[in-house]
Structure P
Amino acid sequence: MIEKFFGPRLSTLYRTMGFYLITLSLFRVILLVFYRSDIADASSSAVFKAMYLGFKFDFRLTAFLLIPIILLLLIKKLKSKWNPILTSLNVFYMFTLASIYITDAAYYGYLKSRVNSTILQFFKNPLISMQMVQESYPWPLFILATLIISAVTYFIFKKIILTKLHQEPCSFKKSIPGLFAFTAIWGWSIYGNFSAYPLRWSEAFNSPNNFTSNLGLNPVLYLFDTYSFRNADYNEQEVRKNYHLVANFLGVKDLDEKKLNFVRSYPENPDRRRQKPNVVIIIMESLALYKTGIGGSMVNPTPYLDQLAKESMFFKNFYTPTVATARSVFAAITSLPDVSKVKTGSRNPFIVNQHTNIADLVDHEKYYFLGGSANWGNIRGVLSHNIPDLKIYEEGSYSSPRVDVWGISDLDLFREAHNVLKENSSEKPFFAIIQSAGFHRPYTIPENSDQFKVLSESEVDMKKIKEYGFESLAEYNAMRLQDYSLGRFFELAKKEKYYKNTIFMVFGDHGLPHNNAPNVPDWARGQAHGYHVPFLIYSPKYIQPSVDERIASEMDVMPSVASIVGVPFKTRSLGRDLFNPENDSYRAAFSYNWYAPFHISLIDKDYYFEMIPSNDEGTLKKWSHENPNQEMKEIDKEKYQEMKRLTKGLYETSKFLLHHNQKIK
């Protein structure tokens, strides 16, 4: 019957697909049973989700395995040899897969991680590695199991799957529905999702529980996913060389160069903790300071933000570590600069385990709101794996329509976030991150945008708009809509009970090219303007309005959140509490430009230092001076060397900490 509907070749492909899906699922069940004690406190729903994700990864691997088989079945000249060739190919597949899966099970038992590209390091000393395997594992049993699985595969393909391959094929017309169905199933199995972003390894890391996160992975695909990250990009010798300099800057009390300890511990503030303040972090897309009214723009793009700044603690010297959204969000969450040179840190499976002070907010419900998919930049893994009980709202979670590649509009995002916070606010406080994305190409402005008015060229001075850094009217209107959306959120929030006891923090994820805007000083036109964004802390109950001149970094946000909420917390990151006067003796913000030419920089209250690490030479500008464009490298040699050492030290330490910032107990 199946051959009449699909044709013998298609039915053979379906049988082959079913064989691999069943076999790979059995391998996963065996891993679950064998290491069931590692489930610990994971819920049954987390285990079920891991098995479901694992099935999707297995489906993807199956689709890849089918490609050579499909190509062989298209070669009619080989028709008489299809059976022996396909039998041999699938026996080879299963011998290889069985070897990898058995190695994977042993690897997990040894390192509590699925097999990945780091296994290649064992081939550097093959004799020692072989001896370790022989002395640690029942390798003869492993070989026997692999051979048995291969033999069973030979039997199944020869006697069951391939038996009807040479039957008379049905007509092409009759085979069209079956061919279309198979192509659709095969294509979906490669993509893996019904959303704008394909299935990615980060989806498996949806739980803080290590075992359930690893259970959802496919070891073969994970090998390929981790290959480009196989070499850790840090120099421990350089970290030790700069240890005391960096540790003193960060305020480490328990100095230990041998262990490279950067952990700092801070006590509880009982009075503040009893007040149970909510915290809402609003990350605004591309909110460069120079493009705002509070940053000197004369074309009124951000009227609401400008008004909010007057009612807030406004940090006018606030810098992000770099100019990229995924890297910025990573830095905001972990308080570490994502100085990865191969892709971004959120895309690196080896550094998904990170300590974050968000996890220290044990009394708070936790929310993350994004208009699009959290698969963007693989940021889901960093969020879900490190923040217990985090509720992620993304595309598919909202009733509002998707307007472009970035999901729902900012206006709808703020509305949806407000409704969730309103409905869930109770005696238990909440912590929420709302990440906008509308001020980004293609600068979509939905027709249903409340009372927002899109300005036309006849209503604005286009010459002046371009003078202040806007490339087009569409960009200008998109920033105005982002600002309007922020204003509507606060209008809604002020009507609800949660508002009075909430601390709101608003900042940009990064800046933008200055386009010769007159309100960008000459000394900052190299790299610094791209890191310079506004940071506002607004809370009539807890925060007095002021303009804060201190240098601050995006990496300071989460330690400051823990401090202002009053919870005890620890950190080993580059982030420092903005409310701790001990840090005021010297404040500086580290930044870097991740694309070529790679730059690292440091800004303090008077100086801006910038250098290209590869040539070990930099520039020094005294930006607070009456002549900020003058090169100070030869004039103030001591300051130049001081900032150079600290900048390099922070850079080397950042690379190291990306791989050594596991959760602090």
Structure Q
Amino acid sequence: MFIVHVTPIAKGGLEQLSYFSPQDFTVGSVIHVPLRKKEIPALVHKVEDARAIKALLKTNLYETRKIRKQKELHVFSSEFVRAAHATAEYYATSIGIVIQSYVPTAILKDAEESNPTKRKLRSIEGKGFEKLSLQLSRKDRIEKYKTIIRSNFARGGSLFLCVPTVREARVLYEEYHKKGIEKYTFLLESSQSPKKQKETWNAILDETHPVLIIATPVFASIPRDDISMFILENEMSSAYKQQARPRADARILLEYLAQEMRSALVYAGTTVSLKVHKEMESGFVRELEEHTLKLRTSSKTHIIDAKTARTLAKERKKEFPVLTNESIEALKECSSNNEHSFVFAARRGIASHTVCNDCNTTVTCMHCKSPVVLHKRGESRELLCHRCGTSRDAHETCMQCNSWDLVPLGIGIERIEEYIRLHIPEAPLLVLTSDTATTPAKAKKITDSFYATEGAILIGTEMTLPYITKAVSCSVMSSIDSLLCIPDFRIEERIFAIIAAVKERSRKHVYIETSSVDNQMLKYAQTGSLSEYAQDELTLRKKMHYPPYTHLIKVTFNGTRALVIENMQKFVELTQEYNPRVFAGFIPRGPHLELHALIRTKTSSWPDVKLTSILKALPSSGSVDVDPERML
């Protein structure tokens, strides 16, 4: 009889469970164990002979359950398990929840049908861990990848081209599966059926020739031990970081995995993050190809003072100019010349928020208390919460003072659509958002129609950019100010990357409408000064002790007022030496209280063993976010 110690591969975050077993299991294998009236997969990390610890077992305060005889499954490589363990320590969570986050459900559920990891491929000449940076325009990156693929294939190495979203994975797959290597190019993404995922997974493992795997992060666990290079495409994308627990970041996991597999890791994008720029300065990242000092585009960028235009309209009691005359005239010219144009909008809906004109109260969701967004549905209007998805009719009075004078503020995509239809009625107009395209196939259908229609105008949010595969004549960026006002120290870095992406997709002109014409970041974006912007922003970050020069750890407690205060007081007492800063939640949560604690640590001292042990022991009402996207 044996005692088998396992970590459940599940969302619960349980660190370790122990069971009696009549058979010995291999450490690192996956077995199924009983938990709460059902069987779940679990990772074996230790096996002991029950006779050797008989005395210790007698002191247990609880009964140790038995597990059935079964065939152990070899789903993961040992390198992936070690990388997942390091990632779990980094994010102060259990290895089980990390593995669950980066293993497709279809593969884990039917692991018996999947190929084992025991097949060994031939060693790769010159394979070794290093971190590289590739900052090139999208068009140049796609061409560069072809050279990289050929070079790695020649040495017997496979490539894992990781993309942050399903839509970007599909677009890249279209670029490569007909380039003479279609037999060795595979696509793995979560919108595929479970059957398709399993078939592709097994086909990749069966192929003896080096392969190109284009996949989203959830497939990072695929056990091909001949992967000689991991590429993080669009490395700047916030989609690499999970929004739900454990809030892990695929970029961290892939760094650990590349290190364990002695493979190269490439950070790639039109612009790479300031973290990568900082590591290049420190010598930890090497340029795969020399970075250009300026963004190479043929388009001319115009910064338009939207504030002046709207002030004049208000003084003359004219219609509020959703888009300025310069932008409207540019769109008219493109359409009349049968050229394509793109209008970027930061927000969905008609207006980003609604306030009472009498008491200034913001209209919020009745469930989660987040600000609601005004949307148009046919002939009616509704208030939709983008946080929890609930909606209600927009015809209501103020909850605070009962006034009917509710005013929509901000410029949403539906408002832009109405304005363009009014002022350029002859132009074919298409809209691409998560509301109009709920699947990648629907999004592709919209963009295919856009390119097939002469003089068409496409309006879209950030999600539209991967689908603009052919350059448009001109682009207009509206409502940039709604992004600039977001209280996040990373927001300007994100806006700079969005502007760069729009510029490289525009042949002639880019019009950026803003009330902040003196913003230094916008000036750098206008000239395409990549290196100058990165250097200035890094200097400021270092002075302010912000990432990438420090790590931020945010701890949040949510619940009844008494319980939250009690838990936060205990946490502050335990972490006094780390000087936690406590502040209330930015958005009210109804009758519940939300408190945050922010801790800064040096990059060289994370993960901190003592602090991570405290974080792992938090009650269920507490959550941890290491390197949060936002501090508030």
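Comparing mean count of other Cβ atoms within 10 Å over residues 94-101 across structures P, Q, which is largest? Can you show the working numbers first?
Numbers: P: 19.9; Q: 24.4.
For this comparison of mean count of other Cβ atoms within 10 Å over residues 94-101, the top structure is Q.
For the read-out mean count of other Cβ atoms within 10 Å over residues 262-269, a value of 16.1 was computed from one structure; give its label from P, Q. It would help to have the intermediate numbers written out before the result.
Working: P: 16.1; Q: 23.4.
Structure of origin is P.
Given 18.5 as the derived value for mean count of other Cβ atoms within 10 Å over residues 334-341, which of the supplied structures P, Q does it correspond to? Please list the in-between numbers first.
Numbers: P: 24.5; Q: 18.5.
Derived from Q, not from the others.
Once distance in nm of label points 7 Å out along Cα→Cβ at positions 486 and 534 is calculated for every structure in P, Q, which label goes with the largest value? Can you show the working numbers first?
Working: P: 0.5; Q: 2.2.
Comparing P, Q, the top value of distance in nm of label points 7 Å out along Cα→Cβ at positions 486 and 534 belongs to Q.
If you work out FRET efficiency 1/(1 + (r/R0)^6) of positions 190 and 566 (r between Cβ atoms, R0 = 35 Å, to 0.05) for P, Q, which one comes out largest? Show your work: numbers first, answer last.
Working: P: 0.10; Q: 0.30.
By FRET efficiency 1/(1 + (r/R0)^6) of positions 190 and 566 (r between Cβ atoms, R0 = 35 Å, to 0.05), the leading structure of P, Q is Q.
When FRET efficiency 1/(1 + (r/R0)^6) of positions 278 and 550 (r between Cβ atoms, R0 = 30 Å, to 0.05) is compared over structures P, Q, which one is greatest?
Values: P: 0.75; Q: 1.00.
Top value of FRET efficiency 1/(1 + (r/R0)^6) of positions 278 and 550 (r between Cβ atoms, R0 = 30 Å, to 0.05), among P, Q, belongs to structure Q.
Mean count of other Cβ atoms within 10 Å over residues 390-397 computed as 13.6: which structure among P, Q? Write down the numbers at each step before the final one.
Numbers: P: 17.6; Q: 13.6.
It traces back to Q.
If you work out Cα Rg over 2.2 N^0.38 Å for P, Q, which one comes out largest? Spell out each step's value before the answer.
Numbers: P: 1.09; Q: 1.04.
Between P, Q, the highest calculated value is found for P.
Of the structures labelled P, Q, one was used to calculate helix-only ellipticity at 222 nm (-39500 (n - 2.57) for each DSSP H run of 4 or more, over all residues; to 500), giving -9500. Name it. Kindly include the intermediate steps, with their values, before the conclusion.
Details: P: -13000; Q: -9500.
Of the structures listed, the value fits Q.
When relative contact order in percent (Cα under 8 Å, 6 or more apart) is calculated, the result is 13; to which of the structures P, Q does this value belong? Before the final figure, lay out each step's value.
Numbers: P: 18; Q: 13.
Of the structures listed, the value fits Q.
No value in this document is a laboratory result; all are computed from the given coordinates. Treat the numbers as computed from the prediction; the structure is a model and nothing was measured. Cβ atoms are built from the backbone, for glycine too; each structure is taken alone.
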